[in-house]
Structure I
Amino acid sequence: MSYLVGPRITFSGLFQADVSTVNNDVRHYSNKDFKPSFQEQQPSYEQPPPPSEGGWWNPDGSGAFRLVNCVVKGALWADGTWVTNPTQDSAIGLFVGNALGRSAGKMVDLDPQMQMVSALWGLGIRLTDGTGAGHVAGDFWPASFRDLMTRQPRTAPNQQSLGAAYTSILQNLVWDPAPKVLSKVLDQMRTLVERYGPEAALSIRLSVYKYGRNYINNSAAQGYTFGNVVGALGVALPSEPKTFVLGRRFAPTSTPRGLPAGFSYFDAMVDMASSTVSVDLGNSIPLDDDANVKTDLGQLSLAVLTVADTVSNGQPTFLPTDATLTPSQFVTIGAIPYQEPGWLETTAGIVRLPLPPAALALIKDHPLALIHTVAQDPRPSYTLKARETVMGYLVRADEFVQRLNPQSQYPDPQPTDSVDVSVYAAQWGTPLDSTALTVAQAGADPDEGTGNQALDIPVPIMGWPLDVVSSTTTAFAQGRTALTVTATDPQGARLVYYTPPELKAGDPPQKQPALAAPYMNGQIYTLLYTLQETAGWKSPTGQQHMLDAVYLHVRDGYAVNLDPSWEDVAPILTQYGNLYPVMSKRLVDLSNKDAVTANAAIIELAFSLDMNDPNFMPVTRDMPPAMQQTLLAYLRKLQGKAVTLAPKVSKRRAALQPGASIPALDKETASAVSARLKKSQSVKSGSEKP
């Protein structure tokens with residue numbers, strides 16, 4: 001069902017992401033090489049002259065993520081009626097705000113060398129009139145952004161041209177037993193949630209853009225650490241993926257050189273029961289310098305192509321993006337009214353259109369398309385602006401960011417740690433039982449996660465050694481398979497594999513003398529996947545977004561120490577103090593023994609919270625469990641508390657034997673993937689090199 005079908009509400013407003021930027025550069029993690037200047041503010045794009053050593057553009061950030069002045073602008077009733085006036089539905093005008101009585105959520109990168117899957121943790125959201133707990137409140141299931149796109153020109157004054165979307169669910173719902181607002185759409189949403197049982201939830205979509213990291217320009221600085229958000233709330237069914245829409249996927253027919261722009265990747269869903277199609281352009285429609293929808297894009301219409309995609313001798317034939325069409329090659333479904341004032345803010349970019357009979361007859365196995373029409377004599381011209389994936393194939397992993405802890409589980413360490421990642425496949429929006437899922441490792445990746453200043457600090461290599469991770473897959477059933485990933489202890493891989501000047505992407509790294517720990521814990525692995533049906537295609541190559549992969553942080557093994565000294569824990573706490581100066585400047589200096597002793601109780605509380613709690617420490621959520629227990633043992637000892645083993649964690653399964661080895665991409669492909677990731681991370685984080 002999801003937010004895209006309805007009933008749903010749409011809203012818009014601002015968000016704040018007060019991210020800390022000292023940890024944007026992997027080299028800042030080296031305690032041995034850390035300098036106080038790394039905590040100083042340094043503008044983005046400051047060149048020439050060469051930028052000074054610094055902590056980038058927001059070193060004192062708290063990590064907080066919050067919604068600000070987000071207001072419901074529209075509602076879609078179950079019968080397809082669209083309303084925007086509070087006299088029609090009193091949900092219009094309500095606030096979509098943060099949880100009441102608890103801290104803001106946190107935005108968290110997986111790792112300084114993988115900043116392209118930033119996740120929201122501990123975020124509570126409620127729908128309220130501003131005077132009470134709210135008509136409904138729930139917990140945002142921790143999810144990373146997807147479909148990172150270039151939305152604004154690179155010269156935009158806010159200095160962040162990118163946008164992205166968070167798709168997740170609100171769980172642990174609490175409805176007002178006696179709502180003060182009589183809303184048809186909220187009543188319909190609540191009825192559906194209750195009908196489908198306790199596993200049902202609310203589906204939520206947040207499209208974020210116009211993020212401000214410019215604190216120098218007087219006008220742009222007013223938006224510093226703030227950005228725009230448009231969103232939608234609907235109903236999520238238990239069988240649906242949490243982090244994307246399992247429907248019809250639009251994708252380019254060639255691989256973008258870097259992050260995609262414009263109408264590249266977005267989703268649609270066909271509802272045959274109501275003979276309608278809904279398309280979400282909220283994260284894809286181009287924006288101008290001021291982050292307003294560009295109104296000079298011409299006449300845009302949603303259509304279905306009459307020319308079918310075919311596959312012969314293992315290779316596809318199809319109408320490509322940017323092709324010139326004749327009127328006989330498509331059937332128009334309806335216009336995209338993007339030029340209407342306030343369209344994006346009111347609709348969140350979602351367009352719902354009835355399917356005419358001619359389109360309805362084709363849509364089950366013909367691609368949806370976005371058509372650009374130019375009126376001219378003697379006849380109009382038509383261009384295929386965007387289209388559905390070739391042959392209608394869609395494959396996406398749901399829980400695609402994972403943290404694994406071999407040899408560090410507490411209190412029952414195991415030699416391996418495993419996780420099941422759900423991967424869904426569909427064709428023309430219908431579940432597809434693919435013949436197989438093909439999985440490959442990105443392999444060794446040097447020089448990721450660095451800024452534009454020259455620092456004489458070794459840069460760890462990601463993705464090596466290959467044999468740390470393995471995988472198995474089950475057969476597809478009803479369009480779904482389980483990709484089981486098993487990891488062994490990487491044994492400080494990033495301390496012994498780091499970048500010598502001559503290493504090129506795809507070359508096998510060689511072990512080097514171990515760097516001083518702590519520097520980087522664990523190792524980052526990227527697993528790329530595709531359907532067997534498309535694995536041999538020479539074109540198109542843009543079927544999947546460049547970040548549609550499975551990302552793993554495999555932590556180093558760690559033996560718990562229940563009687564630690566300050567010397568045992570000081571390096572760990574000092575690193576966090578270095579990377580998050582907001583702690584040492586406003587709360588407690590984690591590198592100072594006396595300060596830690598004086599604040600042992602509150603630090604213990606933060607380290608003992610559930611990982612989903614917004615106040616969980618460390619905010620980076622990158623600490624192996626046994627290391628966390630060692631720190632807790634020290635903090636409890638300071639307070640004279642008994643230090644005992646925690647009860648066994650029953651939900652952790654016993655160690656699995658490693659599965660099948662995962663091959664690495666060929667050297668040429670690996671180099672291309674590495675180059676695109678490096679360029680994209682530099683744009684996202686503001687570390688572009690000249």
Structure II
Amino acid sequence: MYLVIVFLPLVSAIMAGLFGRFLGNKNSAYLATFCLGFTFFLCLIAFYEVGLCHSPCYIVSFPWIQSELFKVNWSFLFDSITVVMLIVVTSVSFLVHMYSIEYMGQDPHLSRFMSYLSFFTFFMLILVTADNFLQMFVGWEGVGLCSYLLINFYFTRVQANKAALKAMIVNRIGDFGLSLGMMALFFTFKTLDYNVVFNLAPLVVNENFCFFSFELNKITVICLLLFVGAVGKSAQLGLHTWLPDAMEGPTPVSALIHAATMVTAGVFLIIRCSPLFELSAIALDVLMVFGSLTAFFAATTGLLQNDVKRVIAYSTCSQLGYMVFACGASSYSVAMFHLANHAFFKALLFLTAGAIIHALRDEQDMRKMGGLAMLLPFAYSMIVIGSLSLMGFPFLTGFYSKDSILELVYSSYSSPAGFAYVLGTLAAFCTAFYSFRLIYLVFLSVPNGYKSYFNQVHETPYLMALPLVLLAFGSIFIGYLTKDLMLGMGTNFWGGSIYFLPERAGLFEAEFIPTNIKILPVCLSLLGAFTACLFYSSFFKFLVYLSVYVKDFYTFLNKKWYFDKIYNEVVGKFFIWFGYNMSFKLIDRGFVELFGPYGMSKLSFNLAKQFSLLQTGFLYHYIFMLLVGVTFFVGILSFGYYLNFWVDTRLYWLFMIGLFFIIFSDTRQILNQ
């Protein structure tokens with residue numbers, strides 16, 4: 001059963017991709033959806049056996065690499081972390097497949113699209129079920145490949161090409177860091193197996209190695225390199241620029257990338273490697289600082305974005321920041337809990353946005369919408385549920401995990417934790433503001449779009465509505481139903497899959513922090529929602545005047561803190577200059593061509609051309625060259641010891657005899673003339 005869970009999406013992808021032409025678009029889509037639905041059903045059984053009955057499953061299939069000390073098997077680990085990820089990945093993927101049947105129904109390449117979605121799910125399952133870093137890396141690179149294919153699904157669009165290349169290149173930077181981390185792991189532990197690495201880690205916690213005359217702690221370096229990989233995949237500050245541009249793909253792709261696959265891979269890696277991160281206080285502080293900065297940056301950037309999908313994309317970036325700084329506070333269980341909760345309401349928001357875009361003939365600019373509450377009441381109710389859950393409205397799914405993260409960070413009592421708590425609470429205000437800004441501009445404001453668009457607005461079809469209803473139930477109830485299972489001092493759900501040092505466990509202290517600290521995030525969220533509705537309904541002219549007076553600040557947020565401008569005009573131009581002038585002209589066209597096959601052949605031709613000038617036809621010239629040559633080679637022969645060391649002397653005498661016959665034949669020809 002466990003292997004079927006992993007490989008059934010692969011069968012689905014192959015059937016839809018290779019035989020879609022014979023099955024037809026609709027049949028391929030139904031087949032892929034059925035396979036994912038059956039996979040989700042098997043995952044529910046696995047969750048019951050592994051998570052609830054505490055029966056982890058470990059499967060070794062066959063050897064993969066055996067080279068001296070380096071041995072890697074194709075093997076699968078099903079523990080509590082894995083089964084939670086399986087539920088998240090397969091449930092959202094199943095609903096996205098179902099949604100895509102109607103959303104992409106008119107596309108002539110529907111079977112190819114379904115094949116890509118199933119491949120995406122398969123590689124994500126490989127990633128979360130691997131029991132070693134190398135097998136995990138296969139899934140890691142696989143989801144990167146599938147994201148490129150799906151973002152670039154409309155490959156005739158230039159913007160889709162650019163966004164796909166950007167996602168691939170930016171992720172390669174993070175993957176390079178992860179590759180170095182895996183090399184450092186093998187250098188330290190001589191294996192890449194999870195169990196061996198995690199059990200041996202406490203033995204090398206105080207070991208250092210020398211790098212450019214610096215003494216560096218091995219565990220800290222490994223954790224920071226692994227975090228670089230997570231920064232790329234989970235779009236943390238610095239390598240986040242690919243995530244908003246990924247909106248060029250179809251909306252189901254955005255839902256799958258942001259809710260269940262790809263961006264959750266980095267957070268999953270950190271949680272999986274908790275036995276390593278717990279041994280490095282520096283790495284945990286870096287997680288907390290980077291996560292809080294990402295949460296605040298993305299939340300402030302989302303305030304002034306006008307693309308409906310881009311706003312939701314920046315909210316994903318912000319929520320991933322919450323998960324990362326929760327890991328920095330050693331609250332891995334809360335980070336996993338928020339990851340699972342986030343999947344439901346984020347998928348709901350993206351798929352509802354897709355329904356709105358579908359109804360408005362692919363219009364995505366919120367400034368050209370408005371007044372849709374009466375025309376699309378179902379989509380309006382769905383996006384309100386998703387937005388309330390996202391902002392952490394009391395007793396919805398997002399409330400239980402988001403507030404728990406902030407409480408645990410506050411109870412950590414350290415400078416990075418205080419920094420993270422302040423930025424996290426400010427991000428909560430911004431999250432509520434841009435969520436209700438989106439609701440007001442799309443549904444409640446005066447219609448601002450083309451009349452022809454509004455005349456053809458249609459409610460969400462049933463096949464698209466059913467996944468939204470199921471996700472809405474998850475956005476309301478999942479947090480309440482699973483909170484006591486996954487969180488708290490009394491639960492043993494996670495078993496040994498998550499490790500944290502006892503002195504870093506803030507679960508107990510979080511229960512006794514002041515009440516005003518506990519309710520502050522909720523109050524700020526409600527204040528943000530109220531402020532957005534008030535400003536955009538009654539004080540819109542004031543906002544316009546304010547934006548004129550603070551034009552630079554408005555532009556700063558609207559241009560995403562100028563990250564793209566800096567990367568394009570500073571970093572990008574430098575590397576283009578370096579690549580052309582140094583790498584291409586100096587190395588490729590210079591060094592390689594000079595000393596490579598082309599250069600050597602050209603040099604040999606020129607030398608031969610120069611030696612041909614010595615063929616003058618005068619006898620005394622040849623006799624002079626003979627004397628010079630004999631003198632030179634006799635001089636070399638006098639260093640007999642060194643000659644025997646470098647060259648076989650028999651070759652020397654053969655060369656001398658050959659040279660004598662050549663000169664003799666030339667002299668004879670001259671005498672005969």
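Values quoted throughout were computed directly from the atomic coordinates according to the rules given, and no laboratory measurement underlies them. These numbers were taken from a predicted model, which means no experiment stands behind them. Cβ atoms are built from the backbone, for glycine too; each structure is taken alone.
Observations
- Highest-scoring entry among I, II, by mean count of other Cβ atoms within 10 Å over residues 155-162, is I.
- Structure from which 1.6 was derived, distance in nm of label points 7 Å out along Cα→Cβ at positions 67 and 291, options I, II: I
- Structure responsible for -4000, with helix-only ellipticity at 222 nm (-39500 (n - 2.57) for each DSSP H run of 4 or more, over all residues; to 500) calculated and labels I, II on offer: I
- Entry that produces 1.15 once Rg/Rh (Cα atoms, Kirkwood Rh) is calculated, selected from I, II: II
- Ranking I, II by distance in nm of label points 7 Å out along Cα→Cβ at positions 259 and 331, the structure that comes out highest: I
- Ranked by relative contact order in percent (Cα under 8 Å, 6 or more apart), structures I, II are topped by I, which has the highest value.
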